[in-house]
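Novice: As structure tokens, here come the structures.
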Structure I
Amino acid sequence: MDIVFQDTIHGNLFEQVEKAMELLLTKYTKALISYRGLSRIETNEYPKDALREALLNAVTHKEYPGSVPIQIRVYDDKIMIWNEGRLPADWTIQNILQNHSSRPNNPDIANAFFS
């Protein structure tokens, strides 16, 4: 599949997450528009909270020494957010799919974004 758009985001981590959210919501995905009386209602294709959570997970679990950027790919039917992070040594994919405690690679970054 050919790349249609490519954006590079710079700034501190807070700015990068906000800019990525803005691009996802205004450039890369569509909002469904409906009306209630005279009021226009926009419903995003993906819930904002889910997109933000996925971005924050990518930022807090990234392997920063490798300096490989986080990649976001938007397809017709899905969004893929990828980083160079690894699972903790004793974890499996099965562990991730069950209830588990959070063990971010970068606890200071995770604490800065926790609210």
Structure II
Amino acid sequence: MKWLPYVKTAYAKGIDEKLVQRRHILRTGLIESNTVIAVMFGWLVSGTVVVEELFSWPGIGRFAYNAVVSDDYPALVAVVVVFTAVVIIVNLIADILYAVLDPRITLSGDAR
């Protein structure tokens, strides 16, 4: 199996295998997964419109579809604001998780 240099170094230091997997391998893999999950959450939220209308489930997606069909602009704006707020909050959580998963990233705000 091909290991990255920092994983080889951790094994060479004699660190326990589970600790290496948790601290070195898993944390690195979670950074990329965190990005994909945050991006795909936007697709998930927008997909509610299709799923709820297709299966006749009551919810915000069906409400959005009915607002579009009946030209109810204030309701449509409200749905867009709610969807946008949810996506922004999920991306904020993902950005905070970057700082938790990768110690090189700080939340200080300095652009050095």
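Read-outs throughout are calculated quantities, based only on the coordinates presented, and are distinct from any laboratory measurement. On a predicted model such as this, the values are computed, not experimentally measured, just so you know. Cβ atoms are built from the backbone, for glycine too; each structure is taken alone.
Novice: Say we calculate mean count of other Cβ atoms within 10 Å over residues 63-70 for every structure; which of I, II gives the highest result?
Specialist: Numbers: I: 11.9; II: 15.6.
Answer by largest value of mean count of other Cβ atoms within 10 Å over residues 63-70: II.
Novice: Among the shown structures I, II, from which was the value -9000 of helix-only ellipticity at 222 nm (-39500 (n - 2.57) for each DSSP H run of 4 or more, over all residues; to 500) calculated?
Specialist: On the way: I: -9000; II: -23500.
Source structure: I.
Novice: The value -0.69, -0.78, -1.09 for log10 I(q)/I(0) by the Debye sum over Cα atoms at q = 0.13, 0.15, 0.21 Å⁻¹ was derived from one model only; which of I, II is it? Please report the intermediate quantities before stating the final value.
Specialist: Values: I: -0.61, -0.79, -1.30; II: -0.69, -0.78, -1.09.
The read-out was computed on structure II.
Novice: Assuming 19 is relative contact order in percent (Cα under 8 Å, 6 or more apart) as calculated from a single structure, say which of I, II it is. Please list the in-between numbers first.
Specialist: Values: I: 19; II: 25.
Attributed to the structure labelled I.
Novice: FRET efficiency 1/(1 + (r/R0)^6) of positions 31 and 87 (r between Cβ atoms, R0 = 30 Å, to 0.05) was computed and gave 0.30; which structure, I, II, did it come from?
Specialist: Details: I: 0.30; II: 0.90.
Going through each structure in turn, the value belongs to I.
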